[in-house]
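Listed below are the structures to be examined.
Here, each number is a calculation from the coordinates, and none is a lab measurement. This is a predicted model, so every value here is computed, not measured. Cβ atoms are built from the backbone, for glycine too; each structure is taken alone.
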Structure 1
Amino acid sequence: MENLVIIGSGPAGHTAAIYAARASINPIMYEGFMAGGVAAGGQLTTTSKVENFPGFPEWIDGLELMMNMKQQSLNSGTRIETKTIEKVDFSSHPFKLFSGNEIIEAKSVIIATGATAKRLGIPGEKEYRQKGISACAVCDGGLPIFRNKVVVVIGWGDVAMEEAQHMTHFASKVIVLVRTDKLRASEVMQARAKANAKIEFKRFTEGLEALGDWNMLSGMKVINNQTKEETIIECSGLFYAIGHTPNTKFLEWQIELDNDGYIITKNTLTNVAGVFAAGDVADKKYRQAITSAGTGCMAALEAEKYLQQ
């Protein structure tokens, strides 16, 4: 039986692993095998430059950062399995976790499976991901490729308005595509965005294809869904702000989730004693590597306290 199983291998999972291993809990991590369509290490593995993680005054490649975290977890004594936990049973103790035909019993569990950004699935999306296409303006917006350039934000809620306003600090112009004539953002957020001279709204407009030149995004083909007119917007950046899907399907609602599927926590504690959650799987607001790492630390400390009791 395992003292602590950590499910997930992003900043939250590895920070939890480092703290737990140093506390002699002897944790085991199931880092997942393309779980949620993302390689072990989470969304940061697809980010070319990380400029806002403390300790790297220039920048660090996202994949390199995650490989460093993994090595630190191993150096601390964490055992890591490249397997996906496909379902769980939290109805009795010890907990049971299932990976293929393998059944793992655990005294405690930290869930750090993250969330996956929703995308449109349009042509060119895969080719220009992290080559002008991003799902996080706060993470990537300050990169040189976007500075003093035209960028497009797709979305209609508060997140889209926040992303658009954030990009006005770097871009020469921000074009927000809205598929209807109405925004779902709060009145305050709408008012701020509309008052910003750098932000332009294109209503009844949907993306059709991401276009590129020299292996970088150079434009986007869009359609007016009322007139059916197709046009091309020349741009160097495309930011999705249409939401995230927390990777909680495998839990089958055995712990308390909100209406969007995020795990409900109080200081990383879930409603099941001995089960903790950290990172984007429980965070729909901040979604940053550093906040995920912080909650990973909290979850490990709470798990240590639980096991001592």
Structure 2
Amino acid sequence: MEHVECLIIGSGPAGYTAAIYAARADMKPVVYEGLQPGGQLTITTEVENYPGFPHGVQGPEMMNMFREQAVRLGADVRYGIVTKVEFTNGGPQKVWVDDKHEIMADAVIISTGASAKWLGIPSEQRLNGSGVSACAVCDGFFYRGQDVAIVGAGDTACEEATYLSKICNKVYMIVRRDEFRASKAMQHRVLNTKNIEVLFNSETDEILGEKGVEAVRVKNNKSGETAEYPIKGFFVAIGHQPNTDIFKPYLAMDEQGYIITKAGSSYTNVEGVFCAGDAQDKIYRQAVTAAGSGCMAALDAERWLGAKQAVQTA
């Protein structure tokens, strides 16, 4: 069995930033990158809203920079998937990697992120990053002055449709039922925005285009009729799924599976276990906020370990 002082589960902006801070604090962090090393940014093309990159940067390139910095400072970054955990208050925490390698960790930082929910049509995945996106706030800027479509009926979809309406020429909002799931306030905002056209009782039949999005074919699920709308950007806003299933027996979560952290910190309900990034943030979900929470988690873990060691040596 391997023993480590600080184990970071997951990568991306939160995990790599936690590793950078933990390494500088001489916590000798071990990072397991998970199923998608680098997180969701590795399937993102140009990132223009992260400070310090005035000309933008490709998502995979930025995550490589984060990783290289963590490694240079002393983090032990490994490829592997955490498949089982046993958490106890105060620890040490037990973690299994790939069902076989057992680790005892004094402190654990969870940064497993969340995965966007997709419609499941082939053209959606084929054009992902070439006009198809699951984040209007991240990628809407690239379609300013153009026509776009967004799928969804909840508060997030309405909020993103409103955001797109400010920078795009026309926004088609594809809603499966004959009503929204969003709050009344958000519904009113959408319905009172002139350049948003809501297509009720509608489903995405196909996203059209070879190298990029050129149009969307929409099917009316009442009449069966289809119509094509020329667009350049297609946004999916039907929710995210936090990657937290293996932690459910131990950590407090909300009804969607997001890990609950104590206000203003990364502390979970288990002493010695911390959480950063999109696994606990369902509101902002930005690279810069994930990185900031990774910093918080490393600082919280360092202080917690310091206090624990002080008690043990007293």
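Please compute distance in nm of label points 7 Å out along Cα→Cβ at positions 83 and 187 for structures 1, 2 and give me the label with the greatest value.
Structure 1 gives the largest value of distance in nm of label points 7 Å out along Cα→Cβ at positions 83 and 187 among 1, 2.
Figure out for me which of the structures 1, 2 the number 1.2 belongs to, where distance in nm of label points 7 Å out along Cα→Cβ at positions 115 and 163 was derived from the coordinates. Label of the originating structure: 1.
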